[in-house]
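Below you'll find a set of structures to go through.
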Structure I
Amino acid sequence: MTSHIKAWHDEYKTWKGGPYSLELLGPGHKKGRLLDAGCGGGKYSLPLRMRGFDVTAIDVSLKALKIAGDRSAGRKLDITFLAANIYTMPFRNAYFDVIWCYGVLQHLLLKERELAMIEFWRILKEGGLLFIEVFGEGDMRYGGNEIEHNTFSRKNGIIYHYFNKNELEGLLKSFSHRIIESRKEKRFDGRAYTRHTISAIAKKIIK
């Protein structure tokens, strides 16, 4: 396992959770098998299960999986948690109806991102949906020690990649997809900053 993946083991020693949104999912979505690809402490896994999905959640951090598992058990939610990365997944072809991947692709290197998209296509059923959210290159957190184009390494060993719309569309070339960009202004100490995210809803269609 490479160092930027191992870094997540330490990151979750101080994890405190955070806000979440299922807005992209919308109401009345058909339920089925859903993969939370890079679940962390279960921020999305739990509400997705409460929405009625049959949730399997994976992450590279055993600490994160322990947090998510404890939170799930505390709410008596039946969720399967597995240790795995998203670019070599232990699932059979066409197994999932939905894949949820929020805030994960941005922490991978270029080759890993490409492999993850191949895996998403492989394990998703025909007509299945893939939901993605990533940082955009206009984000206030952009910058650092650049190791690949628009990819930076932090002191904690975790990497951050910042996408543009064309790049995400390129990764989704095998899918029918819709891209949504969001820029929100945040103020800290009287100064304005931008949080830039790019989301996608993609559908697997075999031509």
Structure II
Amino acid sequence: MKLGIVADIHEEATLLRQCLQTLRDLDVHRIVMLGDVCDAGQRLDETCQLLTDSGVKGVWGNHDLGLCVRPEGEVCQHFAPETLAFMQSLTARMVIDDCYFSHIEPWLNPELLEDLWFFDGFPQTPERREKIFSAQPQRIQFAGHYHRWFLVEPGRSVPWNGAEPVCLKQGSYFVVVNALVNGVFATYDTESGWLTPFRL
């Protein structure tokens, strides 16, 4: 299965439209969104309509939680019903084949706001890697949140910056997908193991 993976949109509807068209041209089977659809709210309706029209499924991020779980009435009045329906379709985490998807590192709880906002540097220490790879059973674990490319194996941080595809066929990996707000996204082929970054 070929997956399109998009992270940290932050209402960049113009970039999102280009990204979704590229993913359609690539004939991906599913598109997964790794959280942070929201920014200041000015283009949220347009952004969510694009995601809905493309059948995107995903998880919420730290900027999204207020519209995903028990949103308050006053907040809801600012957005279209279709926007609220999409935001409330997002979940804390997803699993597809042997891949785990969350906005944050897999040992953190995306249902807790303080965990969603957690940042204590990049997970480069042996202790953080142990937390990551003991948290979930899936072989490949994807996150957003950091607005950069980042790749970790159980024993090391991989010197990879998203400039070229990387094969994840063997072993276990934690992958941070760079932000769409930076003009980038990725595809991942669950059969071949190739993760391919794209830049708009």
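Here is how the numbers come out for the structure above:
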item	result
Distance in nm of label points 7 Å out along Cα→Cβ at positions 39 and 95 - structure with the largest value, from I, II	II
Structure with the greatest value (metric relative contact order in percent (Cα under 8 Å, 6 or more apart), set I, II)	II
Entry that produces 0.15 once FRET efficiency 1/(1 + (r/R0)^6) of positions 119 and 191 (r between Cβ atoms, R0 = 30 Å, to 0.05) is calculated, selected from I, II	I
Of the structures I, II, the one that 11.9 was derived from, the read-out being mean projected area of the Cα convex hull in nm²	I
With mean count of other Cβ atoms within 10 Å over residues 111-118 derived as 14.5, matching label from I, II	II
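Values in this text are rule-based calculations from the coordinates and carry no lab data. Keep in mind it's a predicted model, so treat the numbers as computed, not measured. Cβ atoms are built from the backbone, for glycine too; each structure is taken alone.
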